[in-house]
Structure P
Amino acid sequence: MIREINESDFDSLMKLYMQLHDNPFPEKNERVLSVWNDIINDENHHIIVAEEAGTIVSSCVCVIIPNLTRGQRPYAFIENVITDQNHRNKGLATACLNYAKEIAISNNCYKMMLLTGSKSDSTLNFYEKAGYNKNDKTAFIQWL
């Protein structure tokens, strides 16, 4: 099942995120829960998940960003694309990205962007097969 996250999904999502950049499971303190609540209540912030047998096994984030150019059409930014290592190559991440595309289209976005730190051919080919290209723009990152 592909769907958007709900308030009760925090633990399951965080367990999946532990496979993303070796993230530790965060302490459920006031700061973390405040961020969680901000995300859940932000109409422009969408966390899409694939669920199997009641467990979140794949996810991506789609943020809709208001814009003053391109006829004031927003754009979508995709981040934190992850599939549990035991559930890969089943089309789950593709389904999450397709759901994100539906959100972007329904919000009249003129483009979707994503960045990846991966240099793996399989990951780069996956994104190209999902409809993204690496030729139109050049990304620069400044870590803070």
Structure Q
Amino acid sequence: MICVKCQHKNTRVLDSRETAGQKAIRRRRECEKCKYRFTTFERVENTNFIVIKKDGSRENYDRGKLEKGIWKSCEKRKVTQEQITQLLNNLEEEWGGKGKEIPSKEIGKKIMDALKELDEVAYIRFASVYRQFKDLESFQKELESLSPKN
């Protein structure tokens, strides 16, 4: 593993432990040259599927792209890296069991459902971009759907 700080080619593992319900291994590493310590995660890759976009085009699933979008919606919220990682791990496991291709519509819906449980503000932010609200009325309807019924 290459050091993330000095790019030296040799690092050593200081500590390993299972995480995420025994579905990943967390490794604490140290660079042999600069002594910088960092953490890596190892997990089974079950994200080898194709996303079918709205226009019918296809592209490889990109966890980083999805995670970036989720983080934008969670900006300045009390959401942790661990919560986002767990959210994506759970969803990827579900999507991986559905075959080699999955529609982007289903991905967006599942992320919105997960964000609604995690943080309602993050959910609204994500939904406003994903659903491309055309006017204030459609945005207001979405907000009202979150309000408790009297």
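Observations, loosely collected:
- With distance in nm of label points 7 Å out along Cα→Cβ at positions 26 and 130 derived as 2.1, matching label from P, Q: P
- Entry that produces 0.90 once FRET efficiency 1/(1 + (r/R0)^6) of positions 42 and 90 (r between Cβ atoms, R0 = 25 Å, to 0.05) is calculated, selected from P, Q: Q
- Structure with the greatest value (metric distance in nm of label points 7 Å out along Cα→Cβ at positions 106 and 122, set P, Q): P
- Structure from which -13500 was derived, helix-only ellipticity at 222 nm (-39500 (n - 2.57) for each DSSP H run of 4 or more, over all residues; to 500), options P, Q: Q
- Among candidates P, Q, the computation of mean projected area of the Cα convex hull in nm², for residues 10-81 alone that gave 7.6 used structure Q.
- When Cα Rg over 2.2 N^0.38 Å is computed across structures P, Q, the figure 1.28 traces back to Q.
- Structure from which 16 was derived, relative contact order in percent (Cα under 8 Å, 6 or more apart), options P, Q: Q
FYI, it's all coordinate maths here, none of it is from the lab. Small disclaimer: the values here were computed from a predicted structure and weren't measured. Cβ atoms are built from the backbone, for glycine too; each structure is taken alone.
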